[in-house]
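There are structures below to look over.
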Structure 1
Amino acid sequence: MTDKVKIITEIFDRFVGNTYPNKEAVFDALKNKKLKIYLGIDPTGPHLHLGHATNLIVLKKLQKLGHEIVLLIGDFTARIGDPTDRLAARKPLTAAEVRKNLKTFKAQAAKIINFSGPNAVRLVFNSKWHAKMTFEKVIELASHFTEQQIIERDMFRDRLKTGRVIGLHEFLYPLMQGYDSVALNVDMEIGGTDQTFNMLAGRKLQKIFNRKEKFVLTTKLLEHPRTGKKLMNKSEGGLINLDDAPDEMFGKLMALDDASMFPIARLSTEMPLARLSELETKVKNKTLNPRDAKIEIAEEVVSLYCGKKEAKRARKEFVRVFSKKEAPEEAEKLEIMNKKIGAVDLLIAAGVKSRSEARRLIEQGAVSVDNAAITDPDQKVASGKVLKIGKHRFFEIVWK
């Protein structure tokens, strides 16, 4: 087996969900041709996260094989909003909001793919063509799809059943994303399995406008192995962003439940599958503490996005703070002017959103000063160096 075939085989075995028109055709094209391949990302928020990492890792491998790689930022389509997996209509974004969101996208993606040197990834924005599109062109695109085809989408059917609104603009989204393939004249598109409908719309339009076959490669979604829910979901929180600080990223990973770590290792890192399988087997056989497996995987994740040196430091700091119950070496400074402040006011100063939330945290025993628990919301605090809220929030108290 050649190195090229080995890499493509690994991509298919580890990351790929489905392929169109079929696996054999896509595999053969990747092996024998130089393809123009693109991934589109809409900047609906300011961060790329581990859910985006799977596609970027695949692009990285295909870039090394010599394929022409394009990263498309959907600065125009983000303003419409992708209805995929949405139970309610997405609120359209303004152009200013989109510009703000995409400000650091390239730097975040550059943690995985290469925008410089030989065979550099090309960055493009779909406002280049969509902003100039005439209404006549929109009608032409729409003429190639039926209402029945669009309404077949799962999220639209679910909304109809429950009486939820479907915006007409949402019907236009797959047409807009599909036209990206035409404007770029690509050979292949990569995206998560949840993007299959949109990518196949592009496959159809590419055949109509450019009389060209477009391969589609869908990647597995980062999902909880028991619930099937997405692990990285903006609406439900819990995002681990590619630009998180090393300590923050490590802490977020360790806060996830044990079952979440193995799909993250498989789809968001390049950890050798043999080692991952070994960890899974040991945890299953109860010869390895799941926490130890999580620590190794967390270090692997942080290494990929922040560097090995920072990952080792973050691991050491996590063990020191959370296993040995010591304060962190660096904590956010909290300046207190009142020499004898109430416990609730202290938490408000630390950023707790409301007095009722502050009281709840105190009554649950989630607050301490210098490792001494504060359990009375009416308690006065007149001294102390380190405030701890919950398991992961530390503040260095600076008395003024």
Structure 2
Amino acid sequence: MNILATLLMMVMLPRMLFAVSAAPEPAAPRVSAPIVVVQWSDIHYGNSRYRPEAWTTARREGLQLHPDILLFTGDQSDNKCSHDEFDRRIRLMGADMKACVETAHCPMLFAVGNNDLRLNYQTDPETLSISLRLYREALGDLDNLDDLGNAVCPQPVGGFTWISLNTLFFSISNRYVGRPDQARRTLDWLEQQIAALPAGRRVVLVMHIPPVADMNNDKLAWRVAEFARFQSIIRASGRDVVIVTGHLHRNEVHAMPDAGANVVPIFVAGSLSGKFDYLPNWRSYRWLLGNDGHLQDVTYRIHYPLHPAYTRDYHFKEPMQAATFTAFVEEMRTDLRRYVDYMDDLYAHCQRMRTTVETPAYRANALEGVWARVPAATH
């Protein structure tokens, strides 16, 4: 190296070192790629309000998203019919579910709904076993429900363990005399499943009936004793838990208070049937994990297969935090347009609800209902 080159290097080297040290460090990568979830709920196959064109379109659109997991959150079939017709509906709907999995090449988890039983809500062993047998025949190896109708997805997806819980045992409409024992056994099973998971493992609970109050009658959908024990199990686990449900036919967002500032988000999807004059709809989700491994970002889209112009996205950052849901409630409390938009989706553009939801009393009740807890009147 000649003298000139040496001098140039002595001059440039400090600048080069400064440039490297001053450059911003690249952002740490996320723990995982976005988790894409497709949820179809309350199809009510065979009912007079079943919309085959809505289900066909929703199925095609959902599979085109290349989901990481498919969720059916109950009332895949409908029991307003003879026993023979009910059996036929389960078999046909089960075949559809199996075809979806074979096309998507991803795991599937489903929940048993009250209309997936011959006797609505009633879980006596004979009634329950008939439905479980029919699903097993239709789904084959894809069905992993136990004798109570609970299941665990065979493999984790996106760092979550996905558990299907039969919440019919907790329903205020279930009059079977053996229901309390079924509920106890199911909650024992849930506690054991969660306790056996690796440290830090996150959990998604897939169910039909959500642990929330119905905003139209202010009654908790679950019996209080089961709600209290369920909440205790989740809190004691110290894990991140997300609940995904159907049943209400409404698009609702809830949060169940957990320890400290944390909450358990509850995402209730609408129905693919046309019951109650609600437009058929379904959901897709994109979940992101933060650098600390916690779920920090949820976007869900409400799809209206027969009215695509109504499609709308909802975005929640840090959904495990109570402050996120407090801000969501406050936004709707202070912004009538935002509240009405939410109510349009909540009732799936049912025109007869437009005037009702804007009354001050209804609005106050709806916003208070975001928090999943036992209504005061129930105590």
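Read-outs: derived from the displayed coordinates by stated rules, not from any lab. The shown structure was predicted, so the numbers you read here are calculated from the model rather than taken from an experiment. Cβ atoms are built from the backbone, for glycine too; each structure is taken alone.
Taking distance in nm of label points 7 Å out along Cα→Cβ at positions 262 and 302 as the criterion, the top-ranked structure out of 1, 2 is 2, with the highest value.
Among the shown structures 1, 2, from which was the value 23.7 of Kirkwood radius over Cα pairs in Å calculated? Computed on structure 1. State the single structure among 1, 2 that was used to calculate helix-only ellipticity at 222 nm (-39500 (n - 2.57) for each DSSP H run of 4 or more, over all residues; to 500), giving -13500. Of the options listed, only 1 reproduces it.
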